[in-house]
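Just so you know, all these numbers are worked out from the coordinates, no wet-lab data involved. Quick caveat, the model's predicted, so the values are computed rather than measured. Cβ atoms are built from the backbone, for glycine too; each structure is taken alone.
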Structure 1
Amino acid sequence: MKFKLKKQIWALAISSSLLIASGTAMAAGKIVISNDNNAMGVKGQTFEIFKKELMARLPGTSVELSHGGTLFDQKTQVQGLQLGSVDIIAPTSGIYAKVTPQLNALTLPFLLTTPEQIDKALKDPVVRASFVPKMQSKNIEPIAIWINGARELSYRGSKAILTPADMKGVKIRVQTVPADIATMKALGANVVAMSWSEVPTALQQGVIDAVEPTANALVGAGLQEIIDQMTLIDYQYSFYIVGANKKWWDAMPAAEKAKVQEALDIATNWNWKNTSLENEAALKKVAALGKKINLLTPEQRQAWQKAASPVWEEFGTKLVGKDVMMRLKEIGGFKN
């Protein structure tokens, strides 16, 4: 009986300490947010709106927002969030794949290629069940989805990349996302995985030949000055999962959480309304510099899709199962 009582007291002490630790940032009047990208792109702008709305609703709270990976970069931010060193991050979905591999399925090449398909997939209960509980078990609470746009090829050199065969030997930077790396390898490219903050120097110095970000991310990083041309392949519709430290989020008082949610909703609405406009404006900036923008014919696009299709089995069906993959194909407009 004595041992049982001591055990109960010890368990209570541990749970209390976790609760106190998880609420430290808000209790101290501070919210720490890390953006792994620059402040100029659509994500940076969305974060700034979020910060402004938070400050308007929580006047006694200090909102610390770091841009450009200065606090945590693409490689370290998820661990920083899990440990409670930062409260909110918003990397592209695939960056979470190290702790939730099932997320690879949401950005398979040529599967979900429009914002409408992304929205439908992420609201689908079958699809959500494949990744949300797993993120939560890793102390990550997904609290919003921000969109980024279609990923395109941007590169140096005079030869246009129009077919998968043109990718052979091209040194391309991709995120440290297994499905993305496998996709570019399937296309014959030499993959170089690095954080986005390292890209401008690497591209300028010839460490890499090509990148595959959205147009707004390309211009936000100033890469339009370095590249020679683009090919619009739309192989993946990139989106961000806004993640909060789950213990911090769960411990937040209801009144404060409601205000944070209001601020988040305003920023999210702006993001969904303006992302396509930001990407269109970015493409115009690239064209205004005299950089060539190549379009694919339907036949060329089909060739790209066929070359990348082996990735669907490895990072789709094997990770999320046939039922989820079937649902994703339906949403993407493919017949099962």
Structure 2
Amino acid sequence: MSVILRKRKLSKGGFSLWLDYYKNGKRTNETLYSVDGKSTLKLTGNKKKDYEVLALAESIREQREKQINDGVSIGVIKRNNNVEQVLNLYLEKYVNSNSYANAKYNFQVFLNFVGAGASIKSVDKLLIDNFFIHLKDREIKNVTINQYISYLFTFFNWCIEKEYISKNPTTHIKKLKKESTKREYLTFNEIDLFSKVDKFNHTKVAFIFSCFTGLRMIDVKNLQWNDIRGNSIYLKIKKTGKYETIPLNATANKILNDIDKENDYIFNLPKQRRTIEYQLKAICELAGITKHITYHCSRHTFATILLSSGVDIYTVSKLLGHSSVSMTEIYSNLINENKVNAINSIPNLEI
């Protein structure tokens, strides 16, 4: 099936260019736009510029014809379809508030690489490959690179749905194997040192609360006073979508009792995760803690405290909300390392 390049005379002089073809059995007239999507392609009478415009129009015509003959879904070129504008539209309308800040940061890194003025249709497999080579060259961890893959894959699927593009340029990218990383946690003595730092108190108290409940950062952010039922938390966990009952020990109860009930939400944490992680790092430095502690380490701490106190792994698994005991076994390995270190610390006896 052929695609015809046509021109239409403009009232103010010159000619606009458009394509005439059949799409899904219906005749389609597609207006052609410049590479940045900001203006329509038109002939003005300037021979040099008109030659370039016709070359671009013919290139688009050939692409459309090939797509139709190959049976590929056609993405109609739209106004304002450079990468930055499309990304901003996606972020504002289709990314939920809980992941907005993280998604925006990831997309900004991508945008810095491709260039804000680049056309969304210019993002192809080669550019995507070069972007991920760029990330690896920066020695970014595999788990973080996988996050970029997920964000971009979802974004480009949305672009197909909205007819900005016809193919997802990230489908050939495979997620990387997670590196074996050391799971840091705080000992009871380190928690005591941490608690004595008089700085970033909202973040400090929330982190300690997680150390004694196992709640993730997002669940602590969402925790409200009506989620407290007697001596327990009854909460819908964000990650699993399931309601869990989490008993409160004396430390967790004391933390709650010391907080004023001025708002529905219990903890007043900064909105951005990066801010919270920065504050945790600062508190650890002031406490003399040299470990690399992130908010998620509070769950590691919770698990190791329980296992060190003799709680069986099955119960720990349930308290963490793990779907299987195998997910909890990593913490048993931490406890075993501690046992080995304890034995090795015994002085040698010369016999």
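When distance in nm of label points 7 Å out along Cα→Cβ at positions 92 and 212 is compared over structures 1, 2, which one is greatest?
Working: 1: 0.8; 2: 4.5.
Ranking 1, 2 on distance in nm of label points 7 Å out along Cα→Cβ at positions 92 and 212, first place is 2.
Just checking, which of 1, 2 has the largest value of relative contact order in percent (Cα under 8 Å, 6 or more apart)? Present the calculation step by step, with values, prior to reporting the outcome.
Numbers: 1: 27; 2: 12.
Across 1, 2, relative contact order in percent (Cα under 8 Å, 6 or more apart) peaks for 1.
Which one of 1, 2 has mean count of other Cβ atoms within 10 Å over residues 84-91, as calculated from the coordinates, equal to 23.6?
Values: 1: 23.6; 2: 17.8.
For mean count of other Cβ atoms within 10 Å over residues 84-91, the value 23.6 is produced by structure 1.
Compute distance in nm of label points 7 Å out along Cα→Cβ at positions 124 and 308 for each of 1, 2 and report the one that scores greatest.
On the way: 1: 1.8; 2: 5.7.
Across 1, 2, distance in nm of label points 7 Å out along Cα→Cβ at positions 124 and 308 peaks for 2.
Can you say which of 1, 2 returns 56, 22, 19 when semi-axes √(5λ) of the Cα gyration tensor in Å is computed?
Details: 1: 37, 24, 18; 2: 56, 22, 19.
Among 1, 2, the structure yielding 56, 22, 19 for semi-axes √(5λ) of the Cα gyration tensor in Å is 2.
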